Structure I
Amino acid sequence: MRILVLMEDLPARGENSGGKCRPEECCLVNEHGLSFYVETAQRKLLVDTGASGLTWDNAKALGVDLAAIDTVILSHGHYDHTGGAMSFAACNETAAIYLNELAGGEYYNLRDGEKYIGIDKAILAFPQTRLLRGDTVTELGDGVCVFGGVTGRRLWPEGNRILKRKTADGFEQDCFDHEQYVVVREDGRSVLIGGCAHNGVLNILDRYREIFGAYPDAFVSGFHMMKREPYTEAEIATIRETAEELSRLPIRCYTGHCTGMPAYEIMKPILGDRLTYFSVGEEITVR
């Protein structure tokens, strides 16, 4: 199984080449967004598309053939995970695009006024777009499936509080029922891939175990712990407790994007080599 980071907030760091950038990494760009290319013996798929077409510039620099991709899965209804879908569809009109049926909602960030952070609704009109129910497990074949239905609130990320859904009655708390997760299984390994893990890392893993009866070998996702302001003591305690809970589980975590380096640095001493921060251009190897 090959997992390649096509887009991420941090620039390429060359960690896979002794700290020196490989030639292809030198021309990679980064922006606030996330996209993974996942390749197995049977499938070539994308999990999220980043915020813009810059994702595909990186893909080409890394040797990824966009025309060969057969499936796109969008993790939730935010622009930084779906914004590249429009330009992707222009160069690949056959790959199925899977969204949660609620991903087209009116989603806003109220930190600085009312900022729309939802998807471009044109994505919903693509003939290859497929809407999935969040309370079901959808098998896509060849070891790939999608699930949602996470309702737990254990150690729920505090950063969610400013993220709202706009309704006819005004703004209400986004409960992230539009978030879905991808499971890829190959050669006896199971990898869980998310976007921002708005529903909370532990709650998502609880749902995985409920469905599959065990934990995945690895979880690859942002953890939504990033903050513009300094953490409160309560937020630091939540991050530390999350890491301590993860340390008791038989999994490895690969994170980035909305996790943020300050949160990572709190979690790293607890999880050690079972926690890795990825950047643009890196290939994730699940051991």
Structure II
Amino acid sequence: MSKIKDPGLGSRFQKPVKRMMNQDGSYNIIRKGGLTNFQDFYKYLLDIEWYHFILLILLIYILINLVFSGLYLAIGIEQLKGISSSQHPFFSAFFFSTQTFTTVGYGSVSPNGTAAEIVAMIEAFFGLMGFAIATGLLYGRFSKPNAKIGFSKNVIITPFEDTNAMMFKIVNLRNNVLLKTKVNVFLAMDKEEGEQSFVKQYFQLNLEVDYITFFPLTWTLVHKITEDSPLYQLDVEQIRKRNGEVFILIETFDETYSQDIVHKHSYADEDWLENVKFDANFRPDENGKLVLYIDELSNVTPI
């Protein structure tokens, strides 16, 4: 049995602990007392969803222009030369602010007074700095390497050769080239002493194949359950009762980014299935070419 030390997730707890990692690879841990999103704002802006990022940048842009619009109104709208008498002073100040902030400067309105010129000068400076920061964030988000690896919905216990095996499937969701892919699989389970133990044990799960040079198709990862396996003589119900959780760490070389990429995943709770087998999701067509059906990755058939 390949028992290992705590890999960094903790082993002794005062209460039962179930899932420690989410399916997307993020840790299922509530952090208190550390840096908040606003204290680590750069990382926050790099990690949030795209629509949140765009909405946040747009909100900041509008708020900054509202602040400078208020300053122009405070010093007197008459210090803005060329203001249309038919337009509300607030909108005149706001649109002039957006033109100054973006350095567009259409020329129809211009500052006509020392106070207005000072405010416009400061706003133009903030505009240059703001767009430089926004450009850097956009580049950081686009250039950040990440692997789009898809996992089967379930990890299964199924007959294999003369015994059973634990299996799951992975596939590259992108139409790019991944090379030299290495997979490490760990298992965490509560100790056998009983429900009041609250002690996690960790095991390295040996795979039939844990390294491939090329990764163009689906890859089924197989851990053969022998007498040396921590899953030996355990059914899915027993694994769930002991809060069995599988941690997967994938390291691969991505030709698109020309660098190594790391991806994490976890299976726990209802992700475990037994008495099923995975269906093949790639097969040749009438021309002899292999067709990979990525949407069939998780398809299983009862045994």
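With mean count of other Cβ atoms within 10 Å over residues 43-50 coming out at 26.0, pick the structure among I, II it was computed from. It traces back to I.
Please state which of the structures I, II yields 3.3 when distance in nm of label points 7 Å out along Cα→Cβ at positions 11 and 67 is computed from it. For distance in nm of label points 7 Å out along Cα→Cβ at positions 11 and 67, the value 3.3 is produced by structure I. Which one of I, II has helix-only ellipticity at 222 nm (-39500 (n - 2.57) for each DSSP H run of 4 or more, over all residues; to 500), as calculated from the coordinates, equal to -5500? The value was obtained from structure I. When volume of the Cα convex hull per residue in Å³ is calculated, the result is 221; to which of the structures I, II does this value belong? Corresponding structure: II. Sorting I, II by FRET efficiency 1/(1 + (r/R0)^6) of positions 3 and 51 (r between Cβ atoms, R0 = 41 Å, to 0.05) from high to low puts I first, with the largest value.
None of the figures in this text is laboratory data; all of them are computed from the coordinates on show. Keep in mind the model is a prediction, meaning the values are calculated, not measured. Cβ atoms are built from the backbone, for glycine too; each structure is taken alone.
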